[in-house]
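In the part that follows, the structures are each spelled out as C-alpha cells.
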Structure P
Amino acid sequence: MRAAVELATEPGAHRNAESIAQAQDIPQKFLQTILCDLRRAGIVASRRGVDGGYRLGMAAKEISVADVLRAVDGPLATVRGERPQDLSYPGAAEALRPLWVAMRASVRGVLENVTLADLAARKLPARVRRISESEDAWRNH
C-alpha cells in the first residue's frame, strides 16, 4: 500500500524500485515482489531503461485501497481461505455465514471508498474520517 501511495504522489512520473524502497523504508527485494503483483493487476505500469521505473497504471483517483489489497493479498475477507458466501454451517452456527458476509461488506464499505489520490492528498473521505475519529475505533477490545 505504501509503495502505491508513494507512486500516487507523483502521477505519471516513473520511479525506480530503489527510490520507492528508500522513501517508504521497505526492503527492496520485498518491494519488487509487491510491484510485480501490482503490475499484473494493472495498478502499476513499468518501463525499462535509463528513464524507466514504475508509475501508476491509471489515475490515482480510480484506484481504491481495496484494489491494491486484492492485487497483493487476494480477496478482502475470507474464512479459512473461502469466500463467506460459499460457506454453510449447521444448527446453532448457521448465523455465522451472514455475519461473515456483513463483516466483508463493512470492510468493503471503507476500503472501496478510499482511493490512492485520497491517501496521497492525506485526506480521507468524510465518512471514513468520521469512523477513524471515533474514540472507540482506537480502543483495543
Structure Q
Amino acid sequence: MLAPVVRAGEGAVLKVLPQFLDKKGEHALSPSLYERDAYQHYLLVHPAQRAALRLAVEWKARNVDWSQVKLRAEMRGLTNNVTRTITIDKPLQKHGRFASWTEVRLEGDDFWNFGQLIAWRVSIWEGEHQLGQLQSFLWSGVPPDP
C-alpha cells in the first residue's frame, strides 16, 4: 500500500545579465553596481575595448540528478542584417543552499563573428526534461536563422 514517492525535479532561471568583458576579462572596474553599469555603457560605446560577451545566470534546482543537469544558453546576434544563433550547453553543479550563479562566455572568433546581441534564452535541463526558462522580450520576435 505504501508506494515510494517519486519527486520530479524542479528548477528555475531567476536572472540573466548579458555583459561585455574587456581585454582583462572584467565586466566592471569596481564592485559598485553604478560603476558596473557605467563600464558596461563604456564598452557598448567602445567596441574595440571588448573581448567577450557573457551571460551571468542566477538559477536554482532541486530534487534532480545532478549528473544530468545542464544550462542551455541560446543567443541571437545580428551582423550585416543577418541573424546568427549560438547555443552553448554547460553542465551545472549546485554551489549554494538556495540559488547559484553560472556564467556562459562567448569569446574569441565566435564573439567577433557573432555581431550585436539582440535576443537570448536560457533554460535548465535535467536530461531531456526542461526544468525552467527565462528569455529576453525580443526572443519570440526575432526569427531564427534561415
Among P, Q, which structure scores highest (criterion: Cα Rg over 2.2 N^0.38 Å) | P
Work out the source of 1.9 here, i.e. which of P, Q gives that when distance in nm of label points 7 Å out along Cα→Cβ at positions 36 and 124 is computed.
-> Q
Determine which structure produced the value 24 for relative contact order in percent (Cα under 8 Å, 6 or more apart), calculated from the coordinates; the candidates are P, Q.
-> P
For helix-only ellipticity at 222 nm (-39500 (n - 2.57) for each DSSP H run of 4 or more, over all residues; to 500) computed as -4000, the structure of P, Q it came from | Q
Work out which structure the value 4.2 belongs to, where distance in nm of label points 7 Å out along Cα→Cβ at positions 52 and 84 was derived from one of P, Q.
-> P
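Each value in this text was obtained by applying a stated rule to the coordinates, not by laboratory testing. From a predicted model like this one, the values you see are computed outputs, not experimental measurements. Cβ atoms are built from the backbone, for glycine too; each structure is taken alone.
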